[in-house]
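All of the numbers you see were taken from the coordinates with simple rules; none came from a lab. In this text, all values refer to a predicted model and were calculated from it rather than measured experimentally. Cβ atoms are built from the backbone, for glycine too; each structure is taken alone.
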Structure I
Amino acid sequence: MKFQSLRTSLAGSALALAAALFLGSCGGGGGAANNEGGNLVLLPNLGVTYYAGVPATMTVGGGRRPYRVVSSQPGIFPVPDEVNSNSFTVIPGNPGVIDDSVQVGQLPIRSVTVQVTDTENNFQQAIITVAQNFIMGYGLTYQSNCTVAVGTPPQACAGGETLIRIEPTFNGRLVPHRTLRLEILRGPLVFLYAPNGAVAGNTVTVTSDEMGRTFAIMRVDSGVPTQFGIIRLIDVETGMYADQVFSITGVATATQLEIIPDEFTFTGAFTNQCGTGSGSFLVFDGLPPYTATSSFGEVTLNNTTSDTNPGFFTFNVSNPNVCLTDATIIVQDSRLVRGTVTITTEAGSNDPPPPALRAVPTSLTLSCTVTSGSFLVAGGDTTATINAATSDPTLTLLVAGRTVTVTYTSPSGGVTAVPPTLTGTVSVTDGASVVSVPVRHPTDCI
C-alpha cells in the first residue's frame, strides 16, 4: 500500500508540474502552437514502484514533440517508441529476474530506466521499479516435520508431513477470503484436511483468512526415492494458476534389489528324479513396476510384472528329468536396478520303486488249432518268483522264469470250434502286485 500511495502522489505531482511548465513556457498557448516548451521533464522519475499487470502512466513535459522513448527492460516495461502527447501508459510484465539487492522476504522488484529525448535531443530519464504481481503471492513456503541431524529440514521427505503456507497477493496487497485449490501434478504424496488429518487426495481447496493467509498439509509416501514434486495452485475465482516445484528427500537409492528369499532348492523323491515344485519371493528397495525374466525354460513365471511395493512373483519348476544348478530369474525395477533369484533342483537319495508289473503281450487268443500261447512278465520285483493261476478249467499254465505259457484243452478234443468264444483270465503275481491277462478261446472243439 505504501508503494501505491507513493505512485499516486508522484503521478499527481507530475501532472501538476507538467501543467505549470506548459503554461509558463507556452505563454498562454503560443508555445503549444509551435510545439515548444521549457525544460524537458519526465515524471515520475525516482522511487516509484509499478506492479505487473496494472496500468502505469508516465508524464512527459517541456521540450519539443514528438518524444522518443526507450526502456532498459522492454520485456518488463514496454514503452512506445514515439509519443506525440504529454503522457503514455504501459502495462508492465512480471519480472522473471529480480534485482540482486532484494533480500529474502522483500518485495521482488526489477529496476528499469526509462529515457525520453525530444526533437532537439534534449534528454531526461527516470528510474522506476516493476514488482512481481502474482495472484498466488510470491511463492509458497514449506515447513516439514522431517528429521535432520544438522541444518534445516528439507521441504518434504519420504513418510513426512509438510505444512504449506500460502499468501495470495495482488497489487501488493494480501487478499483475505480468497478460495484457492491445490492440485498434485507430480510426486508420491497426498493432501490432508487440516482440521482432522483425513486424506483429501490429489487435490484440496482452502480459503485465506482475515490476514490473507491460508495453509495446506501434504504427506509424502514412505520409502520413496529423492525426487522433485510439482503442485499447481489455482485461484478458483479467476482460474489463474501458478506451478510450484519443491524437493522431496527420499531414502537412498539402492544399487541392488533386496529379494527375499533369493535362493531355492528342490529335491526329488528318488535317485532317478530331479526336484520339482513352486515358489514365491518378494522384491524390496526398488521403484515399481518390477519385471522378472527366467533364463531357463524349466523355470516358468506365473507373473512377469508386479506393480506393488514390495514386488511379488511366483514361479514353477515342473520337469523331473532335468536337474538345474543355479538357474536364474532376473528381476529389475523401473530404474533398471537389478536383483537375482537362483534355483537348484537335485535328485533325491531314495531308491526308486520298481516299475509296475505288466504282461507283454497284454492278452492271448487261442483256437482249436493254435492251442498254446505265451506272454512275458515285465516290471515288478525282478528278484521275486513269478506265480500264475487261473480259474478256467480248460487252461493249463506253465511258468518258466518270467515267461508264462498257456495251453487250451477242449473238452471234446476236436478241431472245429464251437461258439461262442469265451474269455478266461490268467493272474500273475510277483508277491507284491498282480497283473491279469485275458485269454480268449472257443467253448469247445468238435
Structure II
Amino acid sequence: MQRVPTMERQLASYAGIVASELLSQITRLGDELRGLRVVHINATPIGGGVAEILRSLVPLMRSVGIEAEWYAMEADEAFFRISKALHHCLQGDGACPSPEEIDLYLSHNEEAACSLRAMGVSADLWVVHDVQVLPILSYLGSPTGVWVCHIDTTRPNEMVRERLLPYMGHYRVIVASMAEYFPEGRASASKVVIFPPAIDPLLPKHRPLARPQARQVLARLGIDPARPLVSQVSRFDRWKDPWGVIDAYRLARAEVPGLQLALVGAMTAKDDWDARQVPAIVKEHAAGDADIHPCSDQALIGALEVNAFQSASEVNVQKSIREGFGLTVAEAMWKGTPVVGGDCGGIRLQIRDGETGFLVSDVPSCGQRMVSLLKDRVLARRMGSAGRELVRKNYLMPRLVRDYLRLSATVVSDVGVATQG
C-alpha cells in the first residue's frame, strides 16, 4: 500500500460558491469530530473519479479537524484485470472470474491489509472505495468500516454478488448514489446510506474558461473552432457506449453540416483495464472520419484540455448504459453546457429531462436531442443555466464533505469511538 499525499485545502475557499449555512454545518461537525482518525482506501492514486474525489475530500476533512489519510493499492496487472471483471459483473455484464482468479484477488487484498499493519496504519473509521478493495476490511480485522460503492448494481451478476456479499457484510454501512443499487436484503447486515459524489469547482479542470480561450486550446488538438462541436468526456469503457455516440453523431450531422465529434478519454487509471482495449475499437468504428476525434493520449489531454472540451462544446454527451453517478455530467453542467445523457443510474439524479438536459435511451433519440440543442441555442442556454444551478446546489465538494462527516459521526457513535474535544 502507498500513502497518497494531497495538497492542503481550506473550506473557506468555497465561500461565495456554496451556501454559507453548508460551510457552517461542516465546521460544526468538524468540531464535534475533532481528532477522529479516518483512513480512505482505494485502488489507484491517479486517474478516475474516485481518485479525483479523494484528492479534494481528504484534505478538506483535515482542514476541519479530522485526521484523514488516503492509501492506495500497489498491485500487478493481473489483479487489476480481475478486479475490473468483477466491476463489470456487479454492473450486470462480463465473464465471471475463475475461482483461481478470485483467490488471487483476495490474496492481494490480504497482502494490502498486512502492508497497512506493517506500516503502523490504524483508524477509528476505514472508508473503502469500490470493489477492487472491498475484501480488505475483513483482513484488517476492524469492525468499523464503510464501503462506498461508486457503480450501478441494480442488475448484478448474481453469482459474483453472492461471492462478494460476505465481504460487504463486514461493513457497518454501505454508501451508494441511489437506493436502487442496494434494495432491501441485498447488502447482508450492512446499513445502506444514500448520497452521491460531487465535483470540486476549485480544481483547474473546473475553473472558469472563456469560450474563445477554450476554442484556442482545442484548435491545437485539430478541432476546427469555426464549426460546431459535440463531445463525450469519459474514460473509454463499454458502459459509456462510445459506439452509440458515434452513431448518434452521424444522425445529427445529417441535419447539422460540419458537425464535429470529440471522444475524450485520457483520464486513465491503472486499474482500468478496458481503457487499454476500447480506444482501438472506437477508432475502427469511426471508420476514418476526419471529423471524429478520439482523444486518448495522456500526453496531450490534461485538466486544461478537458475543461476546454466541456466549455467550448455546443453539447456534451454522456450516453452511458450503466452509470453509478456520472461525474462528467456534473462537470459539463457546471460549465453551463447542456448535456444529453443516457437514461440510467445516477445520470437521472442530475438530468431532469427537458429542464436541466435530455435523457435518452437509444441512438435515434440521442441524435435528435443533439440536433435540438444545436439548432435552438436559446433552449441550449436555458438548459445550461438550469444545469449549472442544479450542480451548485447539490453536487459540489462541500456537500460531500458534510455527508461524510455526518456518516462518520453516526458510525463512530454506534461503536462508541471517542473523539477529542
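When relative contact order in percent (Cα under 8 Å, 6 or more apart) is calculated for each of the structures I, II, which structure yields the highest value?
On the way: I: 8; II: 18.
When relative contact order in percent (Cα under 8 Å, 6 or more apart) is calculated for I, II, structure II comes out on top.
With Cα Rg over 2.2 N^0.38 Å as the yardstick, tell me which of I, II scores highest. All intermediate terms of the calculation are to be shown ahead of the outcome.
Values: I: 2.21; II: 0.97.
Ranking I, II on Cα Rg over 2.2 N^0.38 Å, first place is I.
Suppose you compute distance in nm of label points 7 Å out along Cα→Cβ at positions 174 and 310 for every structure in I, II: which one lands on 2.9?
Numbers: I: 5.0; II: 2.9.
Value 2.9 for distance in nm of label points 7 Å out along Cα→Cβ at positions 174 and 310 corresponds to II out of I, II.
Out of I, II, which one gives 1.02 for Rg/Rh (Cα atoms, Kirkwood Rh), for residues 150-349 alone as computed from the coordinates? Mind showing how you got there, number by number?
Working: I: 1.24; II: 1.02.
This value belongs to structure II.
One of I, II was used to calculate Cα extents along the principal axes in Å, for residues 358-405 alone, giving 36, 19, 16; which?
Comparing all candidates, it corresponds to I.
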Going by distance in nm of label points 7 Å out along Cα→Cβ at positions 190 and 382, which of structures I, II comes out largest?
I
I, II: which one has helix-only ellipticity at 222 nm (-39500 (n - 2.57) for each DSSP H run of 4 or more, over all residues; to 500), as calculated, at -13500?
II
